[in-house]
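Next come the structures, one after another.
Throughout, read-outs are computed from the coordinates displayed, never taken from laboratory work. Just so it is clear, the structure is predicted and the values come from calculations on it, not from any experiment. Cβ atoms are built from the backbone, for glycine too; each structure is taken alone.
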Structure I
Amino acid sequence: MPSRGFRDLALYRIIAGHVVQRNLLAAVRGFSIIPVLDLKHGKVVRARAGDRANYRPIVTPLSPTSEAVDVLRGLRSLAPFSTVYVADLDAIAGEGGHGGVLQALAAAAPEVEFWLDGGFATAGAARDLPAGATAVFGSESLASAEELVAANRLRQGKLVLSLDYRGGGFMGPVEIERRREIWPSRVILMTLDRVGTGAGPDLDALAALVERAQGRAVFAAGGVRCEDDLARLQAIGVAGVLVATALHDGRLPAAAIARFHR
């Protein structure tokens, strides 16, 4: 019988081999880092724990002001991000919107695909988007699962679904969470209570969603802190992350981004 040390070494090599293989597959798939711009009352604000009433204009070493175009330029000084997520918090709250700001962003970076969450309750609400924008339908805003079906049909699948959670509870019509067959090809797991808190991503929930999604691209939003988080997310099959605080605080510097971002 082999010695215990020999058996332990053999087991280590098997486990290490699986980890290497998994990481190689993840590298082939690629990984996206998507900066976030949260807009409120005309400014980019710092989001924390989904407490939108208390969000304040952002102060960041990446930008001299909290104007959206300035912050966008600062974020893209870290890497040539090709996708940027924009949350129009006024529109989500039913308090108007940021049409002019969105147009300015599109003009400043026409090569960028802007994922726009504008609080769309119906498929038709996202009919008139700025150039370069892709509609994000948040479950917290959608009126029904049927509206998501209609949006998929209207946009021929060119949309993003955000499955929104707070405190472990799903936000929105429960049929949207249950009916996987109506999900588009890109799905965000948004854990609002982790946003901006440094609590770390919900790895268990993300791993479960990757399994359920059956090949759809799953993106993590909320709690991402550092390069180690990116490695863990990539290893479980997550396609990318939405992140803001770690970029502004310097915990995800340009060198770390370059090692992951495709």
Structure II
Amino acid sequence: MKYLKTYKLFENFIFESVVTELDYSIKTLSSLPELPESLEILHCYNNQLESLPELPKYLKILYCHNNQLNTLPELPESLKYLTCYNNQLNTLPELPKSLERLDCENNQLKSLPELPESLIYLECYDNQLKSLPELPDPLEELYCYNNQLKSLPKLHKPLKLLYCYNNQLKSLPKLPGSLKGLYCYNNPLECLIPEKFIKFQDKKWLKEYYYPMIKSYEGQKKILQNDITQLDELKKIGLDPRIEKEYIDIIKQSDWS
């Protein structure tokens, strides 16, 4: 067991200070001992743990990925980073209000608990999620691909990266201006992808699904039924003659303005 200790020399006596970090990683452990109350950082990844002991109330960082965990204990309010990916988790406990990063990918999660307003980074891909909870305002990166999502919640301005491919999405929410990367391929989309994000998509999906969809009568009809404001963008692509006929009054009005 590696651990972090400090010592102080005072009047010929050595006093051992509190333990703030423990490293039990990569040791094929099936259980952990009782943890010291002063602990702030715990490394216990790459073991065979099926459960964790009670967590100290001052814990800030918990690395427990690559184990066989079925559940997690109650999480301390001080926790900022939690990496629990590659386990067998069906649910997560209530998340602390201080949490800034959550990596819970590659589990068996069907839902997520309420997300704290402090969260900046979320990885929840490779699960069985059918929906996501409301996203916190400060969130900057969201990785939710390889799930069963049919829709996404409202996206907020700080968001920079969105990986939502390999889901069941038919539409995308309004994309914030802060977004730098959007990966939404392998979804049955019935909406347009902004041109600046086309380069991030899978070429085969673009060729076999997306381009035929946005150029077809059925595809353009669904797009306009979902969002009539997409008409001008569709005009740039080329409207199907039947769409031109059905939306002639709106098209004339658009051309006039």
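Structures I, II were shown, and distance in nm of label points 7 Å out along Cα→Cβ at positions 160 and 192 at 2.8 was computed from II.
When Kirkwood radius over Cα pairs in Å is calculated, the result is 21.2; to which of the structures I, II does this value belong? This figure was derived from II.
As an exercise: helix-only ellipticity at 222 nm (-39500 (n - 2.57) for each DSSP H run of 4 or more, over all residues; to 500), calculated from one structure in I, II, equals -3500. Which structure is it? Only structure II yields this read-out.
Computing relative contact order in percent (Cα under 8 Å, 6 or more apart) gives 7 for which of I, II? Computed on structure II.
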